[in-house]
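Below you'll find a set of structures to go through.
Values in this text are rule-based calculations from the coordinates and carry no lab data. Just so it is clear, the model here is predicted, and its values are computed rather than measured. Cβ atoms are built from the backbone, for glycine too; each structure is taken alone.
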Structure I
Amino acid sequence: MKKKSISTEQALRYNRQILLQGFDLQKQETLINTRALVIGAGGLGCAALQYLAAAGIGAVTIVDDDTVETTNLQRQILHYETSVGNKKVDSAARTLRQINRFLEITTIDRRLSQSALEIEVQKHDIVLDCSDNLRARNQINDVCYAHNTALVSGAAIRMEGQIFCVIPHRKTACYRCISHYFGEQHLTCVESGVMSPIVGIIGAMQALESIKIVTNYGEPTGNNLHIFDGMSSQWQVINVNPQATCPTCCQA
């Protein structure tokens, strides 16, 4: 992507961010030159994508092989009733274009093979893992660490959610350092349910952490697993150190 200079129109549009202490025109320009790979256009992906688009990220690639179903509408906010039966990537792209006409959107309506995932990760500045299973999260984590690409991983089910940032150039712990604690759980919202705002909270946090990482703003949450309990509306932060035996981050 050819480097873009921020226009007067964009400076006005993103004025409320540029006014933030420490977040200036240069950081906004960094954001509009950022490419994000978002894997999953479900509840998490929809929430993260809308805030990335509104905040002024330059380009997104959306990966999802699913179609919109009526049961998705309760939480997947980029899809409308008229989207039922459409590909999720197409539905999400249509809505995002209405949010921000400056946004460049690429869609991939299939599951990525290992080699395809590696190619896509290398094209992007940051990856948001909005998938719904442990195997995929570990695979995405491994590829991101191998190619020195920052990753923001999110998960949500029932009334709980979590977010974990992997920042390879800072040698932070990776997702494999914590994933073995989750065992071989295969719970999904189909069997267990999920409260609509939970995915919104986690997805919005994924967008926030992504913006912080790519613009070097604030304190990204590397080496910390953030767990949200929707029943008590409280966050728990668990410190995570790189595991000496981790096959991913300790071999990188």
Structure II
Amino acid sequence: MPLWRRARTRGFPPSGNGASSFHLGWTLPPGAGHLVEAGVTLEVLTTPAVDHLYFWALQVAFPGAGAAHLGLQWNDRHPGFGAVNWGGYAGDGSLLTGTESSLPSTPDDPNTRDYAWEPGRRYRLAVRRGGDGVWRGEVTDLAAGHTSAVRDLIATAPFLGDPMVWSEVFARCDDPSVTARWSDFEVVTDRGDRIAPAALTVNYQSHADGGCANTASVPDDRGGVLQITNTERLTAQGATL
């Protein structure tokens, strides 16, 4: 099949979950040690112009016990489309259990809570160990200096692994472009060391898996990385930033 026929730039992604996703995997320095916390700053620079779900998240693994994601959503089930999600899956594919959140949830979703985030505002997403097998997800409005604990998840792993960030977009590939900015990537070890990734690896959902061909991850001139929909892809699959 000609290459141009395989460049999906229009219509809804035909993936299994109906989304097109793109990721930035973190490469940590050798010997970084055991991780007990991961954090990153997120700014959604442009507001989505459609009602479809957008999800920008920090993901971590719980080695031997599953994985979870913490992030902001543009979600029409919540007031003003604002939501925060902290949820994940155990190693057997079942949902991780957790504590009840103090944040309200209009659709009464234990993982996804009402959160009135604003475009152009910086939010710190952090996952940290809160006790034996307990992992807290927090979001901090950096301008206001206010931290909200989303809730605690239960995952019987002593340490974190495989941090990454991603954009998961349920809109059409040709819907108006949206940009999210990631910066200040950091992990904390059980020794208290704070470490930035040595590199970030770019990954795009493939055509065969239903991904859009016009998403892009691009470094900016302030030390961050932009993830952009409906744009020219100038950073190749597998590139390191």
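Tell me which of I, II gives 1.5 when you compute distance in nm of label points 7 Å out along Cα→Cβ at positions 158 and 182. Matching structure: I. Consider the structures I, II: one of them gives 0 for helix-only ellipticity at 222 nm (-39500 (n - 2.57) for each DSSP H run of 4 or more, over all residues; to 500) as calculated from the coordinates. Say which. Checking each candidate, the match is II.
Can you tell which of I, II yields -0.44, -1.17 when log10 I(q)/I(0) by the Debye sum over Cα atoms at q = 0.14, 0.30 Å⁻¹, for residues 150-205 alone is derived from it? Label of the originating structure: I. When distance in nm of label points 7 Å out along Cα→Cβ at positions 46 and 230 is calculated for each of structures I, II, structure I gives the greatest result. Comparing relative contact order in percent (Cα under 8 Å, 6 or more apart) across structures I, II, the highest figure comes from II.
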